[in-house]
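J.: Below, each structure is written out as structure tokens.
Since every read-out is calculated from the coordinates, none of them should be taken as a lab result. Computed from a prediction, not measured in an experiment: that's the story for all the values here. Cβ atoms are built from the backbone, for glycine too; each structure is taken alone.
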Structure I
Amino acid sequence: MEGKLLVVGLGNIGASLARVAVLRKQFDVVVWNRSVGRAKNLFSEKEMEEEEIENFSFVEDLADGIKSCDIVAISLIDYQCAYDALHQNSDDFETLSPLVQALEGKYVIHLTSSIPSESQKWKNLMDKANAFNVDGCVIGWPSMVGSDSFSVMVSGCDEKTFKTVRPLLRVWGKPTYVGNEPGQADALDIAVLTYLQGIKFGFMQGLALCEQAGVSQETYTEFAKHYLSVYSSVLDDTKDKVQARDYENNINTSVSILHKFNRNVLKHAKETGQSTELLVAIDAPLSALVDAGKEKVDQTACFEYMLDQKSEFFASPQ
């Protein structure tokens, strides 16, 4: 892919995206930030000289940046910030701002994590502007940008558009095409981050348990790391059970056993004054299954509760 790149927004991620794109020297890069100082100081004079940087510039007026570039990558905190930067009324797409009109024919890669409905709304605006919309999400820390550890997920465009922008996405990390529906990348992003948050918050609950009991947190951490790697094999089994909707065969841990265990942990947390919110949340689907007479099925049946709490799956036994 050839063309000049405009990076809009120089927060921690945006700045890393811009810096990596400049240093790889595959694109001429222009940056814009509401705070001009952050754009001016993206590279020091020493870096500019040592790295022989000639493919970097900044603009104070976003209109100048859009006019001069073929690709616009937006990395702002949320969609509303993007609407504000473009001076676009987010409640009225009948009238397009001059900045939005200037996006016509350009590839607009929006890299703000959000929810599917917001991505659909943004695509409606890009369609009206006749721009090539690329709905993107990223997972990783700023220090990961430029490596395969940095994930760039894309949806809301056809595969032809994805293949066109893929060389740029590859500069930043490991690109994945999720689908042509806007919001599919957001859904995957939310799913992965929910999983990771569950791991981290569960780990911290364990740290609290160990600290109160006088157990070495170092020892606990070593156990946690070991079983994190061992437990990865359970993910495929869980996915297979969910796809087959088969919770009655090849049972690893029944709802009954896990329910009793979690109730004991919950009792201990209450007795020692620890936070119980996480444990209560875990108890909800387990208790719903027990109340529905499904205590003998595999714990994976909790998926049905997460999918739809009002499902017939939870009808009380006659």
Structure II
Amino acid sequence: MFFLTPILNLGSVRIINEFLEELKLPSALSAKGYLVGFSTAVMWSPYFASVSLVLHYLNIAYKDYIIFGIGLSLLSLVIGNILFAIWEKRHPLPKESGNLVTLEKRDRNQLFKLVFFVIILIGSCLVIENITNWSMIVIVCLVSILIPLLFGLQSKRWKELIPPLVDFRDRTVLMLNNEIMLFMSAGMLAFAMKGTAAANGVSQFLTNLAQQSFILFALAVMVIVLSITYIGIHQIAAVGALAMQLNAAEIGISNISLALLLLLTWSISTALSPFSGLNLMVSRFAGISGVQTGLRFNGLHLSVIAIIGIGIISIIG
């Protein structure tokens, strides 16, 4: 999922679930695997609104951030796998679920092609940003349009390309109306809150707290965002408002550190909030509640990565 999620978003969860559905894996295993694998992309993929928006608000180039984002994501992945190995020893899987299936050479080649494709996409975004200095939001939109066009030119299979495009226009766009309105409303809410008495009060409180202790400041940011998102308000509104309101210089840290903290918080809240799209989808596939998916089966992993992440960010400064 580490390689699928950056470009497929929640579609990666659905695809992996279709592959594993017949194995009848335990609910805890599904909840842990999907959330650990997906939440890492929230911190580094330019194709995610989280990364694009936070970097845009803080005026950070993606090329300056990517090493830190991928590093924190890999750390989260490693910690998740270590904790999963410990959990698996205490809760051995049924023998029928643990049978190894060897991938055929053709399937392995397809997997390598997919990984290579993801690397090419991310690399192309970095090159375009370095040449043009455009916002990553603009670059991602342009790349999403250019890739199908380049495919059509290279393969000369325009007739095969037209039906999916027509289907996307007539069906997919209409099905995305709710998501489009959700993101627009959340973004407008975050922008409307900027400069209000409430937002200024929270900003001043956090700034004063940061001058006393960065750890207390980081924990306060996480608590505020988690409290807001846990009642159903989207991360775009919660984190976006903080990104527009907080000043890294006044806090005493760099913009990179502030971005890492906000994206780490976004990732954790995406996994924990029972109202997030990820949590809702995983809980449906696993057959358990959103609270169980987030807190019960992934609470330890998220707590550990939060503590270690805050420590690393404080060192980066």
Structure III
Amino acid sequence: MAEVEGTRPGPTIALRVDIDALPIDDLSDVEFRSEIPGRAHACGHDVHAAIGLGVAEELARRRDEISGRVRILFQPAEEVFLGAKAMIAVGAMEGVDAIFGVHNLPGIPVGSGIFARGSSAMAASDRFRIVVTGAGGHAARPHETRDPIVAGAAVVTALQTICSRAIDPGDAAAVSVCRIHCGTAFNIIGDHLELEGTTRYLKGHVGDTISSMVHTIAQSVAKAHRCEASVEYDQMVPPLRTSPAAVDLAMDVATAMLGAAQVSLTEPSLGSEDFALYAAMAPASYFWIGSGGTNPLHSSKYAIDEACIPLGVKLMTEIVLRACRTSW
């Protein structure tokens, strides 16, 4: 954390910038690509860190314009939804009156801003792990086994009925199985199958339904295949709840700087952010700035137009200075 004290009393305004990388090879054609195999800033969190450092430097030169203080949170572990919890645990949000978060967005031009707004601007994210246990054996004699692979495949298929049959079609939600593992050889049916995935939703009661159904489906379907299933289900982050006052302030600054045609609101998204944990504690605004390029976030060839960095510094500096002059 870095804190810049102003010369007059006032609120404590926080700026969150995430700094973690991804477990992916960097295949981008830029001078600053990663030199570590299997590690890359393919989500642009190095860009966010640079913006945070630039804001700190600019604010240090302009202390006489600050009422109160600005606290910059350089947060690790956003990608695994553990960083915000750790920052909060060490007091990062103590005394904070409002907080702002920024993320780069490829595919839209530098000089554009897209703002999240509403009580569910981004989705909650839960994580589940299901272990299906049977009795393995030789692939040539499957009738002598209780095959966890067949049972697990049925569980995966059945989980897809949650959103299509248990959730109101008007309520956005997703259940995605993203990792499956079983066995040690091509001709051995294993004893255990492990699958992991994530659920996303915008409303709390939808999340309750999904959680209950994941447990019921896993255990019932496994039993129907003469197997057993254990379920671990963890709530990682809540829906992102933004503050109208904070969003209006940030959008006003962006509109004055970028022009009204370059600033817009986004529809609620099933993407998730642990920034939501901060937003549950203080008025908050979260938005994206255009970073150019054609390759998406989390792509091995992701690269940004570096012109978004000084623009991001200027925009965030003016936003936090305006926030310091605001009664929260």
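J.: Can you rank I, II, III by mean count of other Cβ atoms within 10 Å over residues 274-281 and just name the one with the largest value? Numbers along the way, then the final one.
T.: Values: I: 14.5; II: 18.8; III: 23.1.
Largest one: structure III.
J.: Same structure again: Given a value of -9000 for helix-only ellipticity at 222 nm (-39500 (n - 2.57) for each DSSP H run of 4 or more, over all residues; to 500), calculated from one of I, II, III, which structure does it belong to? Walk me through the numbers before you get to the answer.
T.: Values: I: -16500; II: -24000; III: -9000.
The read-out was computed on structure III.
J.: While we're looking at this one, here's another question. Which of the displayed structures (I, II, III) returns the greatest value of relative contact order in percent (Cα under 8 Å, 6 or more apart) on calculation? If you can, show how the numbers build up before the last one.
T.: On the way: I: 11; II: 26; III: 29.
Largest one: structure III.
J.: For structures I, II, III, calculate distance in nm of label points 7 Å out along Cα→Cβ at positions 250 and 266 and state which one comes out highest. Intermediate results must be reported in sequence, preceding the final value.
T.: Details: I: 3.0; II: 2.2; III: 1.0.
Once distance in nm of label points 7 Å out along Cα→Cβ at positions 250 and 266 is tallied for I, II, III, the winner is I.
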